[in-house]
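Please treat every number below as a calculation from the coordinates, not as lab data. Just so it is clear, the model here is predicted, and its values are computed rather than measured. Cβ atoms are built from the backbone, for glycine too; each structure is taken alone.
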Structure I
Amino acid sequence: MKKNDPYSALRYQEFNVFLILRFIMVFAWSMQFIVIEWVVYSLTKDPLSLGIIGLMEVIPAVVMALFAGHIVDQNEKKGLLLKCILAFSVISFGLYILTLPEISNHYTTKIILYGIYTLVFLGGLVRAFLGPTIFSLLSLIVPKKEYSNATTWSSSVWQIGSVLGPAFAGFSISWIGIHGSMSFVFGCSVLSLIALSQIETKPILNPKIGEPIMDSLKEGVKFVYNNKTILGALSLDMVAVLFGGAVALLPIFAQDILKVGPEGFGILRAAPAIGAFITLLITAYVPLNKNAGMKLLTAIFLFGICIIVFGLSTIFWLSVFALFMSGVVDGISVVIRQTILQLKTPDHMRGRVAAVNSIFVGSSNELGAFESGLTAKLMGTVTAVVFGGSMTLLVVIFTGIKLPAFRNLDLQKDLDEHENQE
């Protein structure tokens, strides 16, 4: 039996550059979002304005996702990523200009606010292209036999960036101010351009160049619907995020139930991310490919259990542990789901499949927050969280019973076949 090499994907120089590039982009995007939230709330003192920021980004990202997937499949990936980074740079620079004291002295708060919302909306358009482009580029950098290991490292880098970006934003606002922070974000975009220059141009593997856009979109949606493995993975992830969105209610738990204040809130907020990060590092050494279907179902089932425990807990450290474990099992889910998408998606369909994935995941995050808030208002906070966790358990059980092929999925066989072909 061949010994597992946890660093196999890292032996490809371009993949290391890709990881650096991805970290910079995730870090900068996450940091920018936190800085803008701070600016907008400082201007308005209205919590609703924070919700509008999220909507301004997610609406174009979801609406344009399928069209973006078509364009990604029709074009060279490095060139598209270059355009995404350049657009992000322009948006970051625009946000820097809007937050200058000179601007606030000459324009009303409403005009500045609308300007910020407009740039965030444009950022959502960029986000629609960025996800499918990065997903497609990864498959062109490493061979198929390395997809599982590459996915683990790529997901780990994403997790680190998404945790460190917001954390650094809080400190940077205090240390170097709003404008210094936005300058740093702009500098990150320049660094990502330098990193991208070290990746070679990749071939376009789509045999249907010039295909009518509506035919292309129908083919993409039809492929996902007919591929029960991909559809099952996406649906499970969406349900877990939609009904297990306890994170959206953390301020209520921190202030009114656990009564731990802002410091406790910070610990609760960080616990899932820390758990996921640890899992992602471990999975580089302990692959999850064998019996992947059952492992994915088990991970999401345990995620539901963790959410229920968190909802019922009145002990702070038990709540922290429940959220930490939810991150641990969610990390398992992320690795398996991303590996399924990489292995089961043909090269010419990657952009469109990644776009459908972004619709499932992107919309479910915002809808999950809305569902949690609505059910909390109707049922009470604790009942809402327990209800969400229970619904997650029911969907996992239903999926396991109705889709035996998904339950018996073994990705190791696919990886062995690809390795033999190469």
Structure II
Amino acid sequence: MTAALSMAGRRRLSQAELDMIVTAHEKFVAGKQGGKRAALKFTNLSGLDLSFRNLADADFSGSVLDGCRLVRTKLERANLFGCDLRKADLRQAVLIRADLRGACLRGANLAQADLTQADFREGQIAVPHPRKGLDTLRHETRTGEVDEVNFSGATLDGSQFEGVSAFKADFSDCSLRGAKLSGANLKEANLSGAILDGADIKGANLEGANLQGSVMAGVDTSTARTSGASMTGALVTVTPQAQAKAQELYQRAMANQRWCQTGGKEGECARLDGEDLRPLGDKLKGLRLTAMSAKGACMVGLDLSGAQLQGANLQNADLRAADLRGADLRGAKLTGANLTKADLRQAFLSPLPLGPDRRTVTSLASARLRYVMFQTADLSEAVFDGADLRGADFTGARAHRASFRDCDLNQAQGLDLSAPA
């Protein structure tokens, strides 16, 4: 479908007209008087700005939104069926369960967007007649197209990409757990560091794709085309040996808890260096694991929420997508650890007192902290020197006297380094 044809028969809205419709829709969503659901089918909204607005459940089917600004726009369950979203800016937009069937997103920016259970599959598109407009529609089946789209750091869990063209798309550090990618064209796509646990890639074209450092537990690559694909450092399915050892490792963790509870009279500090702890799932949630050592351990996706990890040694551990909400990490050593897309909301990373005049700070020096959620965490005096903090969210976090020397803070938000120490 050509650009000229896509505009045909579509009503062009001005920014002022669109703002009025969106304001009424926001009232509708909030249940306020004067609210009206936005019906924006077959409209031409190219180049307009919808950033930070709430358009949950809005209907945009068949509309042209090329070059639109939709930064952090709420589009949960929105109908974007057959839309032209080429080069649209959708950074951090919320598109949970959005209908994007048959949509064209070529060159769009969806970095850090939430696309959980979004549907990108083929759709039958109604194309208006070039002269008669909407009075004469012809239908054509169109494959969903996300070629060269920037999905870096996005959440795409359970999304549907069957048969979709995602040539050269950037899925780096994405979460694609349980995504359906069968028959998709992922040729030369960047999936480095992506979490693909349980994803279906049957018959997908991964030729020349970059899967370095990706997490591919439960992923069957036998029918995918993988010639020229790089899988260096990819983390595969848990081995039978690691499964067999899981109970023993859990007992070591429980011994650590007893050591904490009895003031060192029973049990001992857990030594889990280099172990694959993924089979433990949520068994470590809320445990007392003070002074535990898990250097270089594989802890991808573990639920450690509420765990007491004061003084724990987690240097170079792989904690991608780990749940550390409310965890006590005071004085922990996280130097060189990978916490990409980890949840550290309400976590404690302030200094750990060791005596009247002694305390140890929390070190995250040289750690990979891309897209980490630090909202409302206590980061007082924590050392982040040399860390990769691209896309991290510090909204509401306390960072009094924290050190951020030589950090990459590109796209990080909520961090005010100009505030007085």
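For distance in nm of label points 7 Å out along Cα→Cβ at positions 253 and 293, which structure out of I, II has the highest calculated value?
When distance in nm of label points 7 Å out along Cα→Cβ at positions 253 and 293 is computed for each of I, II, structure I gives the biggest number.
Who wins on relative contact order in percent (Cα under 8 Å, 6 or more apart) among I, II, i.e. which is largest?
I
Computing helix-only ellipticity at 222 nm (-39500 (n - 2.57) for each DSSP H run of 4 or more, over all residues; to 500) gives -3500 for which of I, II? Kindly include the intermediate steps, with their values, before the conclusion.
Numbers: I: -28000; II: -3500.
Attributed to the structure labelled II.
Work out distance in nm of label points 7 Å out along Cα→Cβ at positions 205 and 269 for each of structures I, II, then name the structure with the largest result.
When distance in nm of label points 7 Å out along Cα→Cβ at positions 205 and 269 is calculated for I, II, structure II comes out on top.
Taking 0.98 as the value of Cα Rg over 2.2 N^0.38 Å derived from one of the structures shown (I, II), identify that structure.
I
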